[in-house]
Structure 1
């Protein structure tokens with residue numbers, strides 16, 4: 001695969017172009033020792049550096065070339081954070097100089113070191129009972145960006161550790177187990193490959209939104225989809241076919257697309273059907289000023305008018321409640337000044353149902369007069 005560049009950083013070509021343009025403007029030929037040419041060379045160094053930085057910045061935003069924090073940001077986009085370093089751990093025995101008449105507490109986070117460079121800290125509080133001379137607790141290496149996390153694997157049992165946080169009566173610590181488990185953070189190369197694979201860990205389906213996404217991706221045969229769990233392992237997807245699609249063909253296409261094993265959850269039985277219609281009628285009388293009545297009638301009942309806009313809005317979404325307030329708002333926007341609305345009444349619509357307009361009866365009248 002060829003390299004990707006956002007800016008041409010061919011120095012010879014850029015210098016040649018700049019030289020020719022400067023000579024054209026000056027009306028003179030620049031010689032190698034000409035002070036003007038030497039100044040151009042100096043300026044071109046800065047320009048080329050800027051071009052190279054622009055190109056580098058653009059490339060750094062592509063997965064193929066990204067590194068460091070930029071690569072981390074690309075991983076966030078696909079919910080794939082970089083795997084962090086993990087600390088080495090071991091079991092430590094803390095020894096007292098002599099048995100104490102009371103319990104000795106060694107708090108969580110107490111630090112010890114085997115070499116004065118790397119540090120381990122205890123995971124939890126350790127209480128050495130009165131009369132005892134030692135006790136054991138797990139300690140983890142304290143990660144340090146300047147120290148390889150694997151460097152403190154393999155510390156043998158019986159290794160001595162000096163106290164960093166001094167505790168009265170405690171003489172030191174000794175390892176009881178070999179230290180292990182330290183792993184360096186994920187390298188850029190390994191992380192880059194995992195980011196490429198990251199989309200495959202998203203659920204193909206399983207969630208309602210995922211099923212809806214795939215239903216709407218089936219060759220645009222549906223303008224909306226609703227999903228519900230019909231029973232254990234049973235998924236029902238209701239669709240509104242696109243206006244230019246045959247309903248039966250749309251259902252078949254979506255069923256085939258969503259049921260593909262690369263999308264369907266293995267244990268789900270998926271059924272696609274056309275959304276059940278919840279019918280409603282529109283019955284109303286609306287009023288406007290006599291001089292504007294004809295104009296308002298056109299804005300309400302004509303093509304693209306308030307009624308058509310309302311039915312398009314109301315009928316185009318699954319689960320959208322039948323809401324007469326939306327019709328009122330569109331009527332007022334169209335110029336109606338008073339609306340006597342008999343139907344529809346507000347009504348809920350189920351998650352696999354869609355509203356469907358039936359009979360429309362709209363009468364207009366001038367304000368202060370009788371209906372024509």
Structure 2
């Protein structure tokens with residue numbers, strides 16, 4: 001649907017409650033990722049965004065008074081600049097907005113530029129830095145593809161699911177790979193008292209997330225890198241979100257754990273939106289049972305559970321890691337939009353673009369990785 005400027009309006013709201021009616025209405029009928037669901041975004045901001053000084057800017061677009069999109073954005077200060085970005089930070093693997101598929105407007109580049117200029121003026125934004133945006137989501141084209149962009153530092157990976165798990169494996173894996181997977185599952189269950197649990201109570205959520213924090217601390221320490229999950233508010237965010245999700249038909253996050261002889265050996269978590277399960281985080285216990293491949297066994301169980309529930313798509317989020325290619329056969333190409341809206345923003349935009357380009361190369365070039373990390377600290381970019 002092309003925009004008639006006489007029938008189209010844009011609101012910039014700084015209070016989540018003011019945007020709730022339009023947001024909830026679109027969530028019920030619209031296209032989005034789990035990371036733009038209201039419960040996910042508001043819980044993230046309460047525990048993390050507000051701590052680091054992010055101001056919400058919820059953009060609501062209407063045609064003839066009817067909401068047709070919501071962009072959950074925020075503003076944060078980086079030095080003298082006010083940067084506009086999607087809410088969710090590094091915890092959101094995909095950034096897309098929420099759109100009514102029956103009435104979502106098709107922006108020309110000029111029209112989108114006008115909307116962003118209005119948002120920038122209302123929220124005093126110098127530059128939009130819009131990261132990890134998929135070109136398409138559930139057959140809906142991302143309107144931001146009309147603007148100049150660059151490839152994101154990493155893509156993401158996903159797969160279409162079949163209703164039957166065995167059928168799904170036959171379609172996506174060779175017979176040799178299927179036999180190898182079944183051997184791992186059988187060996188694990190023969191090793192002791194094995195149980196796979198989806199957290200169904202606040203007590204279970206807290207028990208599993210305590211184990212997650214311990215496992216991640218060991219994993220990051222062993223690799224000698226910063227533990228992002230130990231940053232202020234992160235653990236509380238996922239616990240709060242998981243508890244809020246317990247009674248939801250489509251949880252914003254659900255947590256699965258693999259036990260062996262009473263100890264938690266692996267954890268997988270993800271959330272659901274638009275019939276797609278998006279993986280968010282995982283961990284392993286590094287002990288004498290690690291050789292039994294608990295992560296693989298648990299991930300197999302999570303995928304099977306998704307097939308049984310009739311979920312149509314499954315993704316493992318951002319990053320090109322070997323194990324993801326075993327489970328996913330589709331690359332979700334992601335792009336970044338760096339769009340300056342002031343003189344200061346135009347001066348900073350080339351630096352931000354180079355920083356993100358450096359990050360993309362650093363993923364595969366260990367020798368320049370430390371340079372990227374220094375740049376990230378200097379620019380305070382998350």
key: Origin of the value 3.5, where distance in nm of label points 7 Å out along Cα→Cβ at positions 98 and 162 was derived from one of 1, 2   = 2
message = I have 12 for relative contact order in percent (Cα under 8 Å, 6 or more apart), calculated from one of the structures 1, 2. Which structure is it?
response = 1
ask   = To which of 1, 2 does the computed value 7.6 (distance in nm of label points 7 Å out along Cα→Cβ at positions 34 and 138) belong?
value = 1
message = Among 1, 2, considering only distance in nm of label points 7 Å out along Cα→Cβ at positions 266 and 298, which has the greatest calculated value?
response = 1
key: Which of 1, 2 yields -9500 [helix-only ellipticity at 222 nm (-39500 (n - 2.57) for each DSSP H run of 4 or more, over all residues; to 500), calculated]   = 1
remark   = If you rank structures 1, 2 by mean count of other Cβ atoms within 10 Å over residues 250-257, the highest one is 2
ask   = From 1, 2, which structure was Cα Rg over 2.2 N^0.38 Å = 1.01 calculated on?
value = 2
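Where a number appears in this text, it was derived from the coordinates with a stated rule and is not lab data. No experiment lies behind these values; they were computed from the predicted model shown. Cβ atoms are built from the backbone, for glycine too; each structure is taken alone.
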